[in-house]
1. Work out the source of 4.4 here, i.e. which of P, Q gives that when distance in nm of label points 7 Å out along Cα→Cβ at positions 18 and 402 is computed.
2. Quick one: mean projected area of the Cα convex hull in nm², for residues 186-369 alone came out at 10.4 when computed from one of P, Q, so which one is it?
3. Computing FRET efficiency 1/(1 + (r/R0)^6) of positions 58 and 90 (r between Cβ atoms, R0 = 25 Å, to 0.05) gives 0.85 for which of P, Q?
4. One of P, Q was used to compute distance in nm of label points 7 Å out along Cα→Cβ at positions 178 and 290, and the result was 1.5. Which label is that?
5. Taking mean count of other Cβ atoms within 10 Å over residues 106-113 from the coordinates of each of P, Q, which one would give 20.9?
6. P, Q: which one has helix-only ellipticity at 222 nm (-39500 (n - 2.57) for each DSSP H run of 4 or more, over all residues; to 500), as calculated, at -27000?
7. Rank structures P, Q by relative contact order in percent (Cα under 8 Å, 6 or more apart) and report only the one at the top, that is, the highest.
8. Have a look at P, Q and say which one yields 2.8 for distance in nm of label points 7 Å out along Cα→Cβ at positions 298 and 314, as calculated.
Structure P
Amino acid sequence: MTKTAQEAVKHIKSNDNVFIHSAAAAPSLLVQAMSDRHSELKNVSIYQIHTEGPAPYCNEGMENSFIVKAMFVGANTRDSIRNGSNSYIPIFLSEAPKLFRKGIIKIDVALITVSPPDKHGYCSLGTSIDTSLAAVETAKFVIAQINDKMPRTHGDGIIHINDIDIMVEGNIDLYEVEYAELSEENIAIGKNIAELIEDGSTLQMGIGAIPNAVLSFLGNHKDLGIHSEMFSDGILPLVESGVINGKYKKKHKGYIVSSFVVGSRKLYDFIDDNPSVHMLDSDYVNSPNVIQRNPKVVAINSAIEIDLTGQVCADSIGSKIYSGVGGQMDFIRGASLSEGGKPIIALSSTTSKGQSKIVPFLKQGAGVVTTRAHIHYVVTEYGVANLYGKTIEERITELIRIAHPMHREELEKSKKLLFS
């Protein structure tokens with residue numbers, strides 16, 4: 001059944017649980033139409049991970065109509081979560097789909113974007129399978145924005161039009177990401193990480209300056225593979241040159257495996273009907289038991305700050321939620337269990353205000369995403385520290401060595417606080 005967006009979202013009722021398709025797949029027409037009904041709706045819970053584009057349901061004055069319960073916090077929800085009008089669910093990305101499949105969270109209406117149906121009636125969830133497939137499978141009612149700009153991807157994200165209750169035509173450009181120029185710090189960190197990566201490794205990395213910097217230094221590597229919760233444009237030159245070919249992967253040999261992508265139109269065209277790319281459910285992609293089966297898994301993840309014992313805060317600045325747990329621990333653990341694997345936490349040594357990100361103690365209220373028992377490599381622009389198997393005292397020495405020089409003396413003086 002095809003309707004307008006305004007007609008379709010009338011199926012959302014007060015007190016419903018609504019899921020919004022993730023990242024670049026956020027169905028903007030449906031989101032806006034739902035938000036426009038705010039005066040008619042009360043206490044609608046919005047479940048999502050990160051979404052690109054506007055989130056008008058988070059605007060001031062929407063508090064009585066919509067309550068966001070985000071499993072990963074992006075720029076469009078951050079302020080509303082910090083001011084307490086919306087909320088954050090800490091959860092591993094590998095476990096988020098289970099919330100829906102086990103009925104812990106029951107979805108009344110799923111709002112998604114899909115490719116047009118093929119001759120057999122099948123559509124694709126395209127750029128985002130992640131937690132979205134589980135939400136669609138378990139939702140009582142599915143409303144799909146049919147978008148001919150959505151790539152048709154191979155893997156788990158194929159759904160039949162019979163499983164869609166209402167279709168809305170909406171052929172609009174997918175959200176794209178612009179890349180900032182790499183800083184000197186990013187380049188130095190990228191080079192340090194690239195030197196840790198061996199030929200034949202399987203890579204996991206996200207989006208942003210540090211992953212792009214790492215990838216820029218891998219042109220002379222051989223036979224790399226990708227098994228990652230997400231990827232972006234940075235891998236494309238390496239795929240085109242044959243550096244990334246998945247030759248030595250044991251799981252999905254020869255294939256790029258991911259659960260969602262965010263990037264440019266070039267990236268979306270690359271994954272469109274590309275049998276070498278498998279877009280799969282995040283409960284599989286992010287499972288440490290699956291990740292560890294590939295050899296030499298290199299997992300590159302970021303941090304907001306790290307204390308001198310190796311505890312990593314990656315989802316908050318103090319008590320203020322910034323992002324989410326995401327897949328960091330999934331891949332840190334999976335890489336550590338992989339034969340020859342290297343779990344890496346990468347961060348610049350200082351904030352934009354010059355404060356050290358390597359600290360004696362995490363800020364009050366900060367959350368520990370990666371524990372001191374899980375940490376292996378920490379990389380800044382000043383070098384590589386391997387904390388695995390090190391004592392607290394040895395870790396302190398290693399981390400001070402890669403801290404910014406202007407903070408090293410102060411960190412040395414602070415050591416005694418850890419043992420007082």
Structure Q
Amino acid sequence: MSYTPAQGVAASPGPDVSFEEATFSKVTWRLLPLLFLCYVASYLDRVNVGFAKLQMLQDLKFSETVYGLGAGIFFIGYFIFEVPSNIILHKVGARLWIARIMITWGIISGAMIFVTTPEMFYVMRFLLGVAEAGFFPGVILYLTYWYPSHRRGKITALFMTGIAISGVIGGPLSGWIMHAFPGVHGLTGWQWMFIIEAIPSLVLGVVVIFYLKDRIRDADWLNEDEKRLLESQIAQEQSEKIEVSLGQMFADGKVWLSAIIYFCFVMGLYGVSFWLPTIIKTTGVTDPLNIGLLTAIPYAVAAIAMIMIGRSADQHRERRWHVAIPAFLGCVGLLFSTVYDHNTLLAMASLTLAAVGILTTLPLFWSLPTAFLSGAAAAAGIALINSLGNLAGFVSPYLVGWLKDATQSTNTGMYVLAASLLLGGLLTLAVPAKLVNK
């Protein structure tokens with residue numbers, strides 16, 4: 001079928017492929033910047049407790065185990081409400097539901113300033129998880145409404161560079177706030193950090209209401225030919241998938257294998273995210289601002305790697321090795337970070353390799369389950385995989401915190417995380433290539 005730009009729109013020279021590329025480029029420039037900023041704000045509000053820890057534990061007399069449990073309990077609330085949240089998004093639309101998520105998590109994140117006891121810390125982190133449940137899998141589902149699978153590797157990687165960019169921006173920002181604001185209006189540096197870093201989520205939540213469109217047909221910024229092109233590609237891909245019920249989805253071994261793989265990768269992600277400032281501090285760096293600046297380095301390099309490897313996966317239409325090899329690199333990086341834990345330069349090089357590997361696995365992983373799930377099963381399946389996988393976000397920081405209290409070192413925890421990444425990479429290679437290499 002041939003597509004010609006609508007009347008009044010300048011036609012691109014060349015064959016239909018030029019029009020197709022221009023259309024998808026238009027969609028990307030419309031959707032990705034806002035979704036990217038939302039993810040930056042989301043991830044920043046989720047993991048800034050790792051910076052708060054540098055002052056919070058001393059101020060409130062919390063142990064490392066209390067911190068690890070509080071950091072991780074976020075994911076219990078996240079787990080419980082993830083699947084229901086994504087099903088609601090599928091029914092009511094991404095625009096209103098993503099806005100609701102962002103506004104509520106911004107309010108709760110800012111309210112972290114009122115924490116004074118371990119019990120309050122646990123409750124607030126749990127509520128933050130409840131508020132944020134559904135955001136990430138909701139966006140992954142939302143992207144399947146606009147992009148066929150062979151384009152989603154790069155797009156998902158671009159979106160998920162929000163994790164890396166939140167580290168590039170959030171590390172120095174958090175360090176500066178905690179360095180510069182202690183005592184202002186009677187609040188500590190970590191309290192000011194929670195207040196200031198909650199504001200972007202609230203603002204972006206309002207923007208989402210007015211900016212996002214739920215479906216291709218609703219997009220008034222596309223002409224009719226562009227809409228038909230996008231709809232035909234999405235419809236063709238959906239027709240090639242086998243529609244399954246929610247019951248069949250829960251009984252599908254591929255869904256559970258995907259959840260286990262994702263669990264392994266998330267173990268590595270949150271082990272590094274929640275403990276990176278502490279690991280850097282153990283190398284001899286003490287000033288929060290300097291720690292914040294150093295944390296930006298691994299995330300900046302990882303952002304570049306995520307985009308390059310995501311583009312490679314799409315060009316070669318190969319998924320498994322593009323996921324497994326970065327997982328193995330992440331494993332090696334974590335192991336070397338324990339060898340050089342008292343040498344700042346070599347430790348940073350090791351942590352950068354670990355961040356590149358860990359962060360690169362995540363967007364490319366999502367090309368696996370989205371290749372075989374569709375319809376309501378996709379909404380529930382993506383949420384199920386994400387929620388089960390994110391239980392590692394509870395296990396990982398709590399385990400590392402407990403091991404640090406028990407051994408007075410983060411090294412044992414890093415060994416566990418490295419083994420988890422190795423297992424995730426090996427399990428990825430167990431997924432049939434013909435199923436996901438599209």
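1. P
2. Label of the originating structure: P.
3. Values: P: 0.85; Q: 0.05.
Answer for the origin of the read-out: P.
4. Details: P: 3.5; Q: 1.5.
The value was obtained from structure Q.
5. On the way: P: 24.2; Q: 20.9.
Derived from Q, not from the others.
6. Label of the source structure: Q.
7. Q
8. Derived from the structure labelled Q.
Just so you know, all these numbers are worked out from the coordinates, no wet-lab data involved. Predicted model only: the values in this text are computed from it and were never measured. Cβ atoms are built from the backbone, for glycine too; each structure is taken alone.
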